[in-house]
Structure 1
Amino acid sequence: MKARKIFVIAISLVSSILSVGCSSHQTKKTHEKPVKQEASMRIRGMVKMLDTVRGIDQNSIQINQNVFEGLYRYDKEGRLVLAGAESEKTEDGGRVHVYRLRKDAKWSNGDPVVAQDYVYAWKKLLSLNESASNWTNLLILKNAEEIHDGQKDMESLGVQALDDHTLRVELIGNTPYYKEIFASTAMFPQNHAVAEKYGDEYGKTSASTVFNGPFSVVGLEQGSKKWELVKNKNYWGKKDVKLKRIKYVVERDQPSAQKDFFKGKCDYVRIGCSYDEKLASKKGFHKRLIPEVSMIRFNQKRQVTGNVHFRRAVTYAIDRKKIAASKTFHAKALYGIVPANYSYSPENDVDYREDAGNIVGLDKKKAQNEWKQAQKETGRNQVTLTLMFTENSRYSDISGKIKKDLETTLPGLQIKIKMVELNEKMEQAFDYDYDMFYLSWQPSYVDPLAFIVNGGMEHLREDHHNPDYRNNLEKANACGGDFGKRRGFIIAAEKDLVEKDAFVAPLFQQANGYLLNPNLRCVGFVPYGSTCILRDAWIRK
């Protein structure tokens, strides 16, 4: 299916990606010197956490996806295949899955990967107090929601280690996307002995972490601007891993990173959606539409931003099409929280966004009516609010356009733009220390519910109390294999979230541009975002 295809990068036409880009090594003449299997990558920011249940930022996910491994992984054809598990048995009509783990799977310190490592990590994920964690991935497990809400004990969670190499998982029902969930970084195992040894320090540095994936991290400290991935000698599939070393350097800025690429100093640079056509015409440039959604979040605990009429006013006042059509900004205007070209029905292959249609959009009359109602309910005709962005020059144009739209359409509203460092922005979001902020978010699996029950919306469960929304989600989860009926309930839940309650204001879906050395072969991308998969990559002379 379209949404499940992994993008494997070649040096020539898309039609020859698999046959050329991922062909096996060509036979070398005996007198030729072997090619050094080392790559150099630029990354946008520092890695916050190697702890897979806490590493929710894209930089951390980029690294964790290549140094850890769960029950499943994506192969270079885009199929989900067993990884940490060697077999799976399904019981009780698809509700129960019993996995036999690989006996040759080891951690980088030599410890075996055991079933208890999965149980430990999943319970740890559920017990986190951090509202931005990916704990919502666990909602497919029996009793996860009840445990989170304090209604049941942690021991009732639907996961058990039957023995060292047998893991039993019980779901809430026949869940069609469970494999995608189990392939996400949040669901990877953790060496419970090492994690317990280091406690809160686990995952903050490479020295306090052990790895079970194709690579290990070395030289990473808190605040590091460069580090390396080295081939994991204890990885069960090490014979398939060709790269010996991958150097990561945090880019100073986009122009510098691009210069490094064209000078041959690095092999990969993520450009994102902000680039000009001159760059797009250069050798090594690629682009693809990805399910990365940009949106505005509102602080529900403050008087004005907590008012539903104000939030609706903002949603209707922004001209998404104008922002997405910028000459140097490549994106697709989005009129719902779930992106296009992301999730397709297994019954008729129709894209979810096509079925759901446009839920919100530019409507100045509606915006002004909602604004007047917000002014009446809050008793404030003149309002000054701060809109927070991550500190990056590429956001200056976007922020200016949003500010102009809001101030022009909603008289009496003044917007102050505030640029802050990423970690500071995340901390302020957790602490409700903001009015509104702009964020971009990628899912960790392919299903519309990834955006509707998580979507990067910290405090969603705490702050969103629409019973219709909850009811529609429950009905969707009860549909099992009736995909058409399930989609109908999901669309209804999306309308509750975005149109009725305006919990967030979706803006656009990004087109990911990137520079890739044509000699770095078999680089894959997860189907749900921009994360590179380097397990099968190799350097061609």
Structure 2
Amino acid sequence: MNFFWHRAYPLDVPYQVDLTRYSSVPELLRHAIEQRPDAIAFDDGRQQMTYRAFGEQASALSAYLVAALGLRSGERVAIMIPNDMAYPITALAVLEAGLVLVNVNPMYTPRELEHQLRDSGTTAIVIARTLLGKMGSVLQRLNIDRIIAVDVDTSWIPGSCESPGNPTSFELAIERGSGLAFVPPAIRRGSTALLQYTGGTVGPSKGAVLSHGNLTANVLQVEAWLGAQLRRDREVFLTALPLYHAYALTLNFLYGMLIGARLVLVTNPKDLPTLVQRMQQQRLTFISGVNTLFVGLMNTPGFDRIDFSDLHMTLGGGAATQPAVARRWRAQTGVCITEAYGMTEASPALCTNPIPTHEFDGSIGFPLPMTEVTLRDEYNRDVPIGEIGELCARGPQMMSGYWNAPEANALAFTSDGFFRTGDIARMDDHGRFYLVDRKKDMVLVSGFSVFPSEIEAVCAEHWGVAEAACVGVPDARTGEAVKVHVVRSDARLSAEDLIAHCRLHLTAYKVPRHVQFVEELPKSPVGKILRRMLREETRTAPPPTTEATIPPRSS
């Protein structure tokens, strides 16, 4: 099938991909292990692990899960740890045993964990030992007693403390499993591999049901797009984004393993000084990140002393990279950020820009091979080229639906099988897509649509702004008014200064009426700013003393 945007594809990118190469994620990973058993697969700053050791330990853990714990195909196993060598070992072990992996954010509160484990029907968990202190009561309530504890540092996670219990250690599980007989079951392409829970932007988080075929298809689509740009057995991937998130799971872990990369695992990405030190010690060739990570790194002392001579690709995703940040990154690293777009429900990659990227233009590029994207209006009609509409997509990487959520599934898909992403975008006459904003984040000021990403990008151009987030707040005169939450890079910045800057670059109804200075902005595990939390705080909290309200000017 040919699509409008194919004529703009790079010459070495195929329209079709052979999706039959791998029938399951374990088959893909085992093939990677066989190709380079003695190469380094993971480096966590303390030790390294070869592909061979990765495969052997995963086999032993698989045997333990099945033969010792009695788990059966299709049962759900949760994993709740930050980036550590135990993560990829557990992921392969769970999937090779025919079980379903349930990724859990280790930053979750007990309430959030209970919802996810209860909803998924999880029967066993691999968890950081120091998270058991605050999570043990949840596991008891849900009668989850098959627990494997990983000794990994979580001191940076609030509430971390050891439990008085004595669960089986990760090392002991592997030791015991190495002596147990185990024959991996046959796994079909359509078998469920992963329940990847969304952020819960509307109501409780929902589990996207991703099959082995969804995940392997997306890896092969990414491989087809990147082509010869990333070199087999020579790449060093900075893996600061969490592996329990779909972005790093597919791109860094699964695709990285496919091409024989060495993954530099970062357990605590919030410790930016230590992260920069590790970057100084590595010859990184590939960095995946989000806007907030790029900003944080560049603002950390020592970043300008990193040797980037081997770096030849930086991929941005998860949230829109701001033009000011992209310009600064290129100036400091010599590499242009390649902007991509995806979502949990799509395994996650849907679109990306041509590689190499010579200029950052703010677009999300073109749909990946075998991915169909259309823009629809509120009546489910295709919109003309250049007009904005809701981005809808379908392809072999798209989930079958949300776990046990028939009502949500009915709303999520169009009658012709496209997934409604909730993102507003436009397409130019070359077939290149530009993300405008989230549909639900749009602010209506006197009937005019204001997209927060535009306001945030303008604020980011100001010398005194480190980060900014825009939301709508109720206004008696205009229905809604624009409010920005700002983290200052210079304490001298005032609300009046910022408003004056915005008035130079925005029409009157888009100019913020309210400015609130904050120490930090709420973020998701990959660093995406959570506007919904700011909206909720605005509705429920009294006006802060750090907020200024600026009288409006006429248009």
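Ranked by distance in nm of label points 7 Å out along Cα→Cβ at positions 88 and 504, structures 1, 2 are topped by 2, which has the highest value.
When distance in nm of label points 7 Å out along Cα→Cβ at positions 152 and 480 is calculated, the result is 1.9; to which of the structures 1, 2 does this value belong? Let's see the in-between values first.
Details: 1: 1.9; 2: 3.8.
Source structure for this number: 1.
Assign the value 25.1, calculated as mean count of other Cβ atoms within 10 Å over residues 184-191, to the correct structure from 1, 2. Answer for the origin of the read-out: 1. Comparing relative contact order in percent (Cα under 8 Å, 6 or more apart) across structures 1, 2, the highest value is found for 1.
Values in this text are rule-based calculations from the coordinates and carry no lab data. Small disclaimer: the values here were computed from a predicted structure and weren't measured. Cβ atoms are built from the backbone, for glycine too; each structure is taken alone.
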